[in-house]
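Next up, some structures in structure tokens.
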Structure 1
Amino acid sequence: MHYLAQLMLTLAQGAAKLPQERVRRHGLWVLGQMHPDGGFPGRQGPSDLYYTSFALRVLALCGMLDQEVANQVEGFLRTQMQQRVSVVDFFSFVFSALLLQELCGCKLLESGEPGWLGRVEAQLEELRRPLGGYASGPLAPHASTYHTFLVLVCREGLGLKEPQPHRVSQFLLSQQRPDGGFVDLAVMNRSGTNPTAAAVEALRLLGALSPEVAQKAAQFLLQRQCPEGGLAANTRVGLADTLSTFTGLWALYHLGHLGQVDHTAVQEYLRQVELPTGGFLAAVVDEQADVEYTFYGLGIGALMQLVANRPEES
């Protein structure tokens, strides 16, 4: 089972323990954001591959990704297959197609032109940098922890073996700082929650996450919990955000330290960013929900339901 399928299966187990009226409310809100072309927008504008990917994940967690909805979204994705898109949008397309394939049997990835997969692999190699990691785009000079994680997930989902796992592992390990956290770019000194979570998950995919590295990363993430309950993006930011809270908790779940988080405080944070009409905010100071943060919000709620079933490391 590939990484994205494991992610969704784990979160679905937690979401099933949430009040279903609450889950359904958020699913209906996201479904209401769908455009006639089958795609989903950000906070405004036309359908967007990035947000469509997150909308699919929400609908899957809510049990609302039926065949009719899947066919509509597949139609939108087909219109994007021949378009030139950003690296992140391309990953969003692949992740959406994999999710539709896993849950609804859509064969979107099998309908590409002959040689499509080979061209994808060649394009991914264009992102590799001398240190072994992958950059955010063809013109980006430095490898990125986050984009290296995205490439590894994409490769695994498409059945493309990583040809240089040791070099990638060494790059990722070089991104860890003395405080236990990781940076996104080698030129950075301040560790962040999101690159730390990305590095942990990437090293897990490569089978290269040592106990020492894992322990230090866990301690860094645990220290990012803010007074309002969520996790902050880095040591300089004093305000929690929903993205960092989800990614940090997801990594801590795999590191075996999720039970050490103040769960009551997390639930209070979640209450503050959850809208009664459906949708979640990016932070307590935000005023408008979107489908991306609604996935993170539901994911946080699902992870909190799994805490009692996850043994902690000493």
Structure 2
Amino acid sequence: MPSETLVILNPASAAGATGRRRREILHAVESVFGWVDLESTSAPGDATRIARHAAERGVKQILVAGGDGTTSEIVSGILEAETPEASRPPIGLLPLGSGCDLARSLELPRELDAALELIARGGRRRIDVGRAEYLDARGTPSTRFFVNEVSAGLSGATVGIAGPLAKRLGARVGFVVGALAAIVFHRPADLRVEIDGEPLYEGPVSMIVAANGCYFGAGMRVAPNARLDDGRLEIALVRGLSVSRLLANLPSFYLGRHGRHPDVSFHAARTLRVLAKEGAPPIDLDGEALGGVPLYAEVLSGAIEVFAPASGAPAHSKASR
């Protein structure tokens, strides 16, 4: 008889460290929850398939032994499952990925034992999920859900470079090196940006982000005022910047101070549409390079439950500035 708890483990997570720790992780989980089922992924899309089947058979909770990309796939599987919304299993995040940007936004512990203790206490928080429509690498219209962010432009180019580097240098260093390399070859794209069906901006864009959480790129605070449960996406628009200005301002993105730049603005919205006048600037979704513009993103309010402390009152809400 299947266990009520399923662990979905991505052995490639954290440059393969999660796979090497499989027995240790399973022992730690079972010391808290007793016997559990564990399924490992072997290819992109596996976590989505496993989670969809688990939700449809009535599993009570899913623990994520992986990073933001694995979490994104699991959320996609749960939302694709043919099961009532009230029956969707909650998700528990184990701090095993390279970036753990969603865990940062949720203020989750970074130690495995502490994360398991938090899950065992049973406190849950309902958060929003994003849904994105885009063109995949073959130019085919595709749809994916995201828990953290979807973005286009410089960020998409960075993820394409940083992925292989992160395996050798670690997530944060790999992303920084990837960002520097992407900036050197960066040329702003000529885009049309709409939010909630209304024109926002038309012209050169270096990066456009629809953020559900505050962070991406292993700690880059790209959307400092984003909240996971307010039914809005935080749109961060970086108008066309030169290579020298991007290099000079890269540290401010990690510190969340890039909003002080006159060519950066933030906007609260339920939907985002990005159209390119020519070409297909690259996009990334929860740290994965997927394809290119055109891009449409929308928020699904309170679509999933996660094990997490109750959200505190934010210092600022998502609002147009």
Structure 3
Amino acid sequence: MDEITVPIYLLTGFLESGKTSFLDFTLQQDYFYIEGKTLLILCEEGEVEYNRDMLAMSNTVVEVIEKEEDLTTERLVAMDILHQPERVIIEYNGMWLVSNFHKLQKPKGWGVEQQITCVDASTFQLYMANMKSIFMDMVRTSDMVVFNRCKREDPLASYRRSIKVANQRAEVIFEDEEGEIGDIFQDEMPFDVNAPIIDILPEDYGIWFVDAMDHPETYDGKMVHFKARVMKPRGMGSKFFVPGRTAMTCCADDTTFLGYVCRSPYAPKLAPGQWVEITARVGIENRMEYQGEGIVLYADYVSPCDPLPDEMVYFN
């Protein structure tokens, strides 16, 4: 992979999601200051305009691309030659597929350093109902998802789980008019995390999976009980398998399997796709599958069971 010498900061989100306000604020911060030139590429025009004095002070030049077909390698190369930027910021059009930009060949040395997606919490459910495929295309490659204009009564925990099912590594931040909102998961779990055995009902599996991924220390050393389907990836070893459930990320043809590595002496007897009932102790280990630390289940009990009536995972 070529070394990135000109980092691209890609800002995605639908129109009026707060992208311009986010960038306008960020460019004025000391931590984001550089001495070299910043190239700001605008792919859509919102109601909020950039502060011209701020652009001059931050040595930022602006280019506008109005049509998706004009966002080409040749156009970017021309900008690179003309401006010779030290970094590039792109305010991407919310109706263009972000995956197309990632496939686009960039000028030599250019590479995406960070992708941030802005979301207006007041319109999130509307967009999820009507433009879910486009939104999920944004989220899959985002490093950070920022929900702004949040209200305390909004189902923020549900919003967060919707993001995590599409992109487990994304950092999710909630902001109201006064700043960041914290502790949104306090008293949120529908099961007793302090029980001798945490009983995870089928309808709560998705909630547990996301919370355990984000807060593994909560479950470290504790016993959990749930039903799941068996996956047996190659190269994992005969005593390991992955019990999990399927979640829909975008549409019926776009799903992902959510499960954690499990060690059990019963594993060699399990068939891929088989449904099992599991009682296991939760541990945290460095595993190749996670490319770092992650949850590993040590099953005390694994027994075949009937398939669940609804295999899909939900996060509400």
Exercise for the section: Could you figure out which one of 1, 2, 3 the value -17500 for helix-only ellipticity at 222 nm (-39500 (n - 2.57) for each DSSP H run of 4 or more, over all residues; to 500) was computed from? Expected result: 1
Handout entry: Ranking 1, 2, 3 by distance in nm of label points 7 Å out along Cα→Cβ at positions 5 and 69, the structure that comes out highest
Key = 3
Completion exercise
Note: FRET efficiency 1/(1 + (r/R0)^6) of positions 109 and 205 (r between Cβ atoms, R0 = 35 Å, to 0.05) at 0.95, derived from one of structures 1, 2, 3, originates from structure 1
Handout entry: Which of 1, 2, 3 yields 22, 11, 10 [semi-axes √(5λ) of the Cα gyration tensor in Å, for residues 141-196 alone, calculated]
Key = 1
Problem - Origin of the derived value 3.8 (distance in nm of label points 7 Å out along Cα→Cβ at positions 61 and 269; candidates 1, 2, 3) - result: 2
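None of the figures in this text is laboratory data; all of them are computed from the coordinates on show. As the structure is a computational prediction, the values presented were derived from the model and not from experiment. Cβ atoms are built from the backbone, for glycine too; each structure is taken alone.
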